[in-house]
Structure 1
Amino acid sequence: MLLRVGYELIYECPQPTPMILNLSINYSRASDIVVPDLITTDPGVPISAYRDGFGNWCTRLVAPAGRIRIASTALVRDKGETDKTVPMAHQSLVEDLPEETLVFLLGSRYCDTDNLSQVAWDLFSKAPFGWGRVQAICDFVHNHVSFGYQHASSSKTASQVYRDGQGVCRDFAHLAVTFCRCMNIPARYCAGYLSDIGTPPPYGPGDFAGWFEAYLGGQWYLFDPRNNVPRIGRVLIARGRDAADVAISSTFGPNELVSFTVYTAEEVTASA
């Protein structure tokens, strides 16, 4: 199937403001892109791109004083399959992990492992080793945290999410990532598009989604504690240690996001 994905962001800036955007579809889906997600701005400004330390495609620009519209739309080929489930995937000992996974065992900006290590071992030390332990973490987070956009906070850490029991999808992911790392399972934060395909209405407002990947059985597997069921039509944008590494925009000056629209849907074509 084909997925139409895209966004429109409108910022108001009182002065010229440099921005770094993390909005491009991840390189891992490059072969699936039918219509590329080229970024456009109104008014037009010079744009440059680079690949960050996690392999994500990032965009640099300077927003002029006043209002700027940043938008993109793309068409992505997708198999239409649900997220993979591999219950027999095993957990590697720390000494056997590849070096490139070790950074995802460490605490980070939003994943404060030092504050949750004992909590994690108290909760999950008896859970099955490997996939079963990660799933037990997802089950706990899914049931412990109440979802609500009113609970969104750009400064909330995993330990605060655990304490408050409230958050948005990034908070679910941060708490699960932190618990995994506390249990010596490499885990990395992911951001991207997530469709409502295969789910019953009513559908929520369009938004970017946060989930995570855990390193099991020699590879990375996707987990989504917010939804906690396999989903269809997921398009990765970026990966990192936590949301700080994959922020949709990092701005270097005062600004206001006055409008935010995201969409992900199956493209319906007229039959001949």
Structure 2
Amino acid sequence: MTQIIDGKAISAQIKEELKEKVAGWKEQGVEITLAVIQVGEDPASSVYVRNKKNACAYIGIRSLAYELPEATTEEELISLIGELNGREDVNGILVQLPLPEHIGEEKVLNAIAPEKDVDGFHPQNVGALCIGKPGFVSCTPAGIIQLLKRSGIEIAGKECVVVGRSNIVGKPMALLLLRENGTVTVAHSKTADLKAVTGRADILIVAVGKPRMITAEYVKEGAVVIDVGIHRNEQNKLCGDVDYESVAEKCSAITPVPGGVGPMTIAMLMNNCVESAAMRQM
């Protein structure tokens, strides 16, 4: 029987744990605050920002919302980030992506102080992950590690294949699996004979950005399959990078879309906010 890895249930469990920690910090007179900046009115971004605010409210984290017009300049945005970097009462700063075309994403993300970079995108935090030093870890890969651990899936010694090499998911995912003593291969659009590579994976993590690309013939019998993708199919229903129906029959465990990896991203963002309070006290 294939195990369906329930990201909603696991993220709810993490949020309950964080709620207790936040209450503990409040007893010590520490209020945790997340500043969320959105430029423009992209509908998907507005949904994500609302979900983040709701998660903050549930856990007990104070959220500050900065909803800036589309015409905001790069200089104005970086100036606001500089102001928030200097504020003692702000623990974390999150800039919702994507940004309007006239604003340089890399320049903006690099302007966030590393100790307030709860998204884990700053080069200093990425470098810390590479060499095993403390720092914030990108939320989606961190959430996937929690999905595996809390579902009783052993990573150490396993053949792990990550399909996708983005800075937000693929690369940090590979580093986190290495940290957990997995044997890691990163596959991508230039990989020769992708089916042969994915077909030897005990743990297959797919973040390729193509709807239902990974079918049963890419998957080893009994593998664990984690689907990071999210798309709308021809019927306007949500689907992932994995062809769920065919793969679910072959693997030992799989994440659904929706309800798999998605809820974990926000849970780990909240976790990073709570960690920021602990780091500040060190």
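Quick note: the coordinates plus some simple rules give every number you see, no bench work behind them. Predicted model only: the values in this text are computed from it and were never measured. Cβ atoms are built from the backbone, for glycine too; each structure is taken alone.
The greatest value of relative contact order in percent (Cα under 8 Å, 6 or more apart) among structures 1, 2 is that of 1.
One of 1, 2 was used to compute FRET efficiency 1/(1 + (r/R0)^6) of positions 185 and 201 (r between Cβ atoms, R0 = 25 Å, to 0.05), and the answer was 1.00. Which one was it? Walk me through the intermediate numbers first.
Numbers: 1: 0.10; 2: 1.00.
The correct label is 2.
Largest in mean count of other Cβ atoms within 10 Å over residues 81-88 among the labelled structures 1, 2 is structure 2. Here semi-axes √(5λ) of the Cα gyration tensor in Å, for residues 65-136 alone was calculated and came to 23, 14, 9; which of the structures 1, 2 was it taken from? Going through each structure in turn, the value belongs to 2.
Figure out for me which of the structures 1, 2 the number -5500 belongs to, where helix-only ellipticity at 222 nm (-39500 (n - 2.57) for each DSSP H run of 4 or more, over all residues; to 500) was derived from the coordinates. So the calculation was done on 1. Taking FRET efficiency 1/(1 + (r/R0)^6) of positions 105 and 257 (r between Cβ atoms, R0 = 41 Å, to 0.05) as the criterion, the highest value among 1, 2 goes to 2. If mean count of other Cβ atoms within 10 Å over residues 1-8 is calculated from each of 1, 2, which structure is the one that comes out at 19.2? It must be structure 1, since only it matches.
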